[in-house]
1. Among the shown structures 1, 2, from which was the value 1.4 of distance in nm of label points 7 Å out along Cα→Cβ at positions 22 and 294 calculated?
2. Which of 1, 2 yields 18 for relative contact order in percent (Cα under 8 Å, 6 or more apart), as computed?
3. Mean count of other Cβ atoms within 10 Å over residues 70-77 was computed and gave 10.4; which structure, 1, 2, did it come from?
4. Where does the value 25.1 come from, among 1, 2, when mean count of other Cβ atoms within 10 Å over residues 198-205 is the thing being computed?
5. Out of 1, 2, which has the highest value for distance in nm of label points 7 Å out along Cα→Cβ at positions 54 and 246?
6. As an exercise: semi-axes √(5λ) of the Cα gyration tensor in Å, for residues 222-285 alone, calculated from one structure in 1, 2, equals 29, 25, 12. Which structure is it?
7. Out of 1, 2, which structure matches -1500 when helix-only ellipticity at 222 nm (-39500 (n - 2.57) for each DSSP H run of 4 or more, over all residues; to 500) is calculated?
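Taken together, the values in this text are just the output of simple stated rules run on the coordinates, not laboratory data. Just so you know, these numbers come straight off a predicted model, no measurement behind them. Cβ atoms are built from the backbone, for glycine too; each structure is taken alone.
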Structure 1
Amino acid sequence: MRLLVWLIFVFVSLNADTLIKPTSTIKASGNVIDMVVSGNTLLVSTDKGSIESYDISTKKQLMKVEFPTIKDFMGDEIYPKVFSTDYLKDSETYLAVVQANSGYRELFTIQNGKKTRLISERDKHFISKAKFVDKNRIIVALLSNEYILYDIRKKEEVYRVHVSYSHFSDFMLSMDKSILVGSSESGEITVLNVNNGKIVKTLKGGNVDNVYKVDIKNGKVLAAGQDRRAIVYDLESEKFSRRDGSFLIYAGALSPKAKLAAFAFSEDNDIVIFDSDLSQRLYTLKGQKSTLNRIIFINENMLASGSDDRYIMIWKLK
């Protein structure tokens, strides 16, 4: 009997957490698709054809770049979705993957308010996501699960690699931008050398269906799955920890030091914070109104979340 009571106590302790409400809210111009943090600045892309930056402390908008309307398949004027954005602090340059006519997507850099089109709709690319590697190179992911390393100065491809026939979902670069981890509908995670396009390894076994979001920090790789599995791999050993959610896990993120793992964990759009070994639930973040698209840590104790509405939630853990 005492053993049973002790086991129950241990189980409850491991699954107990602290309930947290958002400390503040930022209202963007449209539904939030992507977010990037640079210091105390939050960069956001929306479905209203804009990328916008905000001061995290004051919540004031610092910058807004808008793209012109396009025509949909019915010939109606619509705002283009900005599927992906990034920021290169050294050159104060922004990056945007923008919806174009005929369903294709274009790639732009923006510097001092000037837009430069690197890939146009005439190239007939279905770009899903793009991120800076450095001031001269961009890694571009296509829905066909191809990765392109693009040289900005030469305006040409350095390489193009097709990693699998599974539909692309997401990718993230390591902090030093030498390694890419990418996901697809197969559930496997591709680990790619950014400089040469070679596949280093494939992480498998954690998920068995589409992995919506991935992250990589400090030797850990996170995977948020359609199979309701929250997974964290050890990159070196390839072993993984697993937690099962009650709903599709649309978003996830690791803290900068990979001490914490955050997942969209319920139909109510709650975010649950675990230690990165997934052994203990630490916090439940409650207050997001719509389906989560993006979770991003600002630092070890603060994060932001964006969803299928205009409201970006800022959360403090301590």
Structure 2
Amino acid sequence: MKALVTGGGGFLGTRITQMLHERGDEVVVLGRRVYPHHEKAQLRQIQADLRDADAIRRACQGMDVVFHVGALTGIWGDKRAFWGINVDGTRNVIEACRANAVPRLVYTSSPSVVFGKEDLCGVDESHPYPARYLAAYPETKAAAERLILAANDPELLTVTLRPHLVWGPGDPHLIPRVVERARRGQLAQVGDGRNLVDITYVDNAAEAHLLAADALEPGATAAGSAYFISQDDPVELWPWINSILAALGIPSIPKSISCSVAFAVGAVLEGVHKALRIKAEPRMTRFVAFQLAKHHYFNIAAAKADFGYKARVSTSEGLVRLLDWLRESQAV
């Protein structure tokens, strides 16, 4: 099988690429730069921006499947940039697949597409999109997901996956960022600390993509569907974070603030950053306040039934691997 992975140099994209390569597929990586780890594996790399329709069309030539992992992520930034990369870029990928008769397209979405202001406790894929979003990232990912699902037809089979909080060795953002803030004394618990949150070890998230792609056959339930992906074992967010800090010899988080206070602080900081045109991320936003304090865990029965997904790497084993990597790489 010949596969194109957009965003193939990123954390999840890299692991998807590696798994495809390991099983003998021919993989092409599309990203904004050349990545040394893929160069070492002698993989073909294409440098292109998702907003460049012609470049994306050329990259999709001869592909059996496209894994569209590339996206602009973050809690803050120019909405036009999020829209251009996440929505217009996805439209370019869809059109490129059609122009080149690519039969399968797997899209990496996010559970944040259904996150509004309420707790999400074991909800499944029937849960609706919220009427309003608190950040450009989930709003544009939802718009892109709609395009992917609407594009499904006999000529182009599509599926969208929603892995939640992907973590593991090689993580450039999530856990190292939390650890660094805790080390500096800049991290505070938001809420009562008992909120349950789904997480996804990177190998499990990557394997879900391969399983979903392999299940994309005419008439398959997976075609035109969205799926939550997780460890299927939500953690209490703040005790889990504190367990990581303790293993690294960092004191547990000493401070806590209520969700309502964090939300209000986030609203003020967003206003200040907009008024002063500050490009750096605010220390707190309304979206982040809810993400840190609310329950958000999901029912993944559909992924299990429709393409045999299972979290093969347990949370405890994944944590051992993560801690070993953090220590070895001196990422903390």
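1. Working: 1: 1.4; 2: 3.5.
Label of the source structure: 1.
2. Values: 1: 15; 2: 18.
Answer by label: 2.
3. Details: 1: 10.4; 2: 18.9.
Computed on structure 1.
4. Working: 1: 14.2; 2: 25.1.
It must be structure 2, since only it matches.
5. Values: 1: 2.8; 2: 5.9.
Comparing 1, 2, the top value of distance in nm of label points 7 Å out along Cα→Cβ at positions 54 and 246 belongs to 2.
6. Working: 1: 18, 13, 9; 2: 29, 25, 12.
Traced to structure 2.
7. Details: 1: -1500; 2: -12500.
Source structure for this number: 1.
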